[in-house]
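Trainee: Right after this note come the structures.
Coordinate-derived values only; no laboratory data. Not measured: the values here are computed from a predicted model.
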Structure P
């Protein structure tokens, strides 16, 4: 079933992208020779008007072949020059090429409205402030709404998460703007250097018993004999009845090297261990946590936060490319169609136990992400992508003279070879990760 879902998602994204090119081509009087979904041999096709519509064997691609642009029948161009791509004004051609990525972003926006309507948005509220931390001393409190972090506007919690990932807290001062009771405050603090500790356990922070999903080898709990599936019921004298309560305990009582007494059950039998968390790292900290859960809102704010979602997706791509150029991300961090299918499969399998509503919601959210990324990546100024074609057209618009077709063709062909080589490398990596 997940393979069918993946094919539907790819088909939708490709159809929307190519439909953008198609509609603007028709609007500007350009003949579309073939509109196709997929690539390779045709499975099915028909002609209507002067366009052939095709469904092809391999679903990971598509084309809107326009006379005089992707279609190289010179005789037909000569016979029907007034309807060819190159006969139109440079701004008409720019509009046609830009429409593909634009339609992907519009699809992402529509899906954002759906997701925001059903699940809400992730409000960047402060969920904890550690006592004695820099932000505690600066006056930050639980429930404050963060609106700006170190110069970056914050509307969603994920924007804050992205900012902290791209620019981890260091010894440099950090400026935070937040709202409380309708008033805005700004503080500048110096991060605190501290050690971090971990027990080496994982669990679901929900309303079910605090069952341990995994125990890291050589961790404090592993050495104490704790096993997967054991349930924490008490820490010291504090009763723990759920994964959520366990999470909240650690949020308000950060781990250090102190030895604590944990009461657990296994197969209905209770046992007690005394362990100290192990040092897991060290670094700079501001001493706060923030909300990542979603809250529903009214119709008007749903539109507002849907725009914020698209802003976040754009920032995510731009900042990720920045990390790539800095050498902090590599080619191995990319994923292609094979990896995306695997992600779709994981999402579907993880959601189906919760019912069709959550399958739809999570798949819609994933499609939103892929569509926004596809739109942004296609705008990169690389010959062979829509962005590269736009560069050549903008040069023509500025200098009132087209780039020589032979030069454009050679550069595009060379870049297409590199893109295909990179795609093969990414696909090989994706397949390797599956085994």
Structure Q
């Protein structure tokens, strides 16, 4: 086993050290070899060292180099060294993090991490939280708590009686709501098409004056970080309106919530802490390994009521936070370990600098693209840059050519009628040199 694990660590190190010298997108010849991993299931088991070697030799070249410094797609961050190493150690622990009795260490680490997260993200001290897979499940978990909280006020036990015969709820979203929130609504039986959509401004921010009438049956869903522009809904104003109507406020802060950790960007998240629930990802801007999301709820009781389960064989602690009472899963991996490691290794100032550095890189991209005569479509307030290279055909040509070139990887989008390249700067590994090299490659392709 020692030889196998040392071999794995050596291969992983070689992979990470080679990211800057390879194409960000996998080359066609690497993709053509992937079927070699298949074939009939072996009748007899193979040597684990040979299994690992095959996985590395065929799988590694066929990956996208999203762990490196020149990947700018889908708001995917890299993995901080301390977080990745802790993830490996936690994998060796192989703990079921669902119950205190099953893993006292990981339960304690989750509780410590939760305290640090509430502090650095400027959330209410008494907030409850669940550690889940990502923003889709974080939105699901938060909206389940919202569904419980609203129905509890109406005297309806939605967990016991379901939605059959239940009073109708109204879900209000911005016109540019993210698809993960709509998927969560669909899974909760609230319907992705029954939402009331509110018009947005030129940056995708919900317009408070366009809100419909809210009441105690309403769940109002805001955004902290538009997936295209990085813009924030005016949370303080919207939360104040919702409070007057006794509506529940949920915030999808998948990546934008982390702006609260930077003194220079915290104003963008002003008022977000007034919400009843907030979803975010740790595998985006905290840069921990996939997968890692967090569901926060101002009232832990609502979160517990929506998520908890009991059985005679389950031993539940009464004096300590039981992890499984805050998440959809009973059995799950110990995601809190790498969150703890990331926060401990960065500290308050290191996390703030990580957020601010990515924003500076985004501004550098925008400045270089503007100076070259291309149209930057958004106000670059965070880590997102939208750029048009002319009409739809020209822009899509540049996007495809950049991805094929391999110096960097940027995706495409259609936003408010404009086809654009979307540049998302989310990784601790990205340097000024990475930005300049990527910018040069983009401009070179665009001039062809």
Structure R
């Protein structure tokens, strides 16, 4: 609970800073591409060092790795604060700082994931995942609101100073109050070269078909989310409401509220049996209730209801998937497997960003505005020759693809075997 609370507070500060920097960069350059590059600069180093970082995390005690990565991130915030105060801050500097933050996160994220596996009894993995989903969704709601208020009264420097304060609180809590056991340390293969260990995460996943299928499903989910939510949700809402920022804010707030409520329910009533069924049905319902309803609905109240109801099942899916991974992968390789998972997810989200933009700008928006028989037929569902109709069609496609993909995985024998093997298991398989 101390680790979760400390990380949640620190992450809230980090999300506030990230939001404030997006606003600052957009004001400086007035270009969406300049903002997108901030995210890309954070993703690329993470993916580049994922294998190395995962192997190092598995070799070393988790607490020092987390402290070192957090300290590196804190120094980045201090640098931004100094440059903001002295008038030296430049967009190019922020790209370099975001790249370094991505590098630090490549070590911190898998170390934190393994730490949870070592601290939490296996029967409470679902609850732990529910708590993490709850804090993530709460941050998604609070970070923009608090950051906007602080920006209005104190400017960028005040937001970054707040981030440094939350970092210091989490750093002291982790350093002085939390002891992370190292049961997995004795399982490390000391006779194996470090560079060979860097590739063991991929070899382990390839050798275990159920885990591979689970990770590929996770890639599919994030690719679809990147294509719809991350890439075209905001432009679609603005296009279909005539630039109504209040409607966009309400839709995003309902997404966070639905996820937060679902996470609270998972924490109180976790799924203990048939996690594959719970995971697949949760994600299938989310894609069906949220994506397809957003596509077919043409007014913001419908989108708000879809966002709220459709995101309720998501924490159940996240918790079941994370629980399966934690119990299926031995602690000696969890750092490498989690690093690989995060790298694949980051690649999928980045690809989704690009895919959504290309589909919207160069294919579906022109198609739906063209007055062709195909556009007229599709327009009966999403509205033809209306701004945002092509982007609504993207949501319809991702909703159907996610729904069908979830039902296919539900019948995957290799994934179901993971649930059977880990149910009632005393220790993780080697």
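Trainee: Name the one structure among P, Q, R that Rg and Dmax of the Cα atoms in Å, for residues 39-254 alone of 20.1, 64 was derived from.
Mentor: Details: P: 28.6, 88; Q: 21.8, 68; R: 20.1, 64.
This value belongs to structure R.
Trainee: Here's a follow-up. If helix-only ellipticity at 222 nm (-39500 (n - 2.57) for each DSSP H run of 4 or more, over all residues; to 500) is computed to be -12500, which of P, Q, R is the source?
Mentor: On the way: P: -15500; Q: -12500; R: -26500.
That value comes from structure Q.
Trainee: Output the label of whichever structure in P, Q, R has the greatest value of Kirkwood radius over Cα pairs in Å. List each step's numbers first, then the result.
Mentor: On the way: P: 25.6; Q: 23.2; R: 22.5.
That would be structure P.
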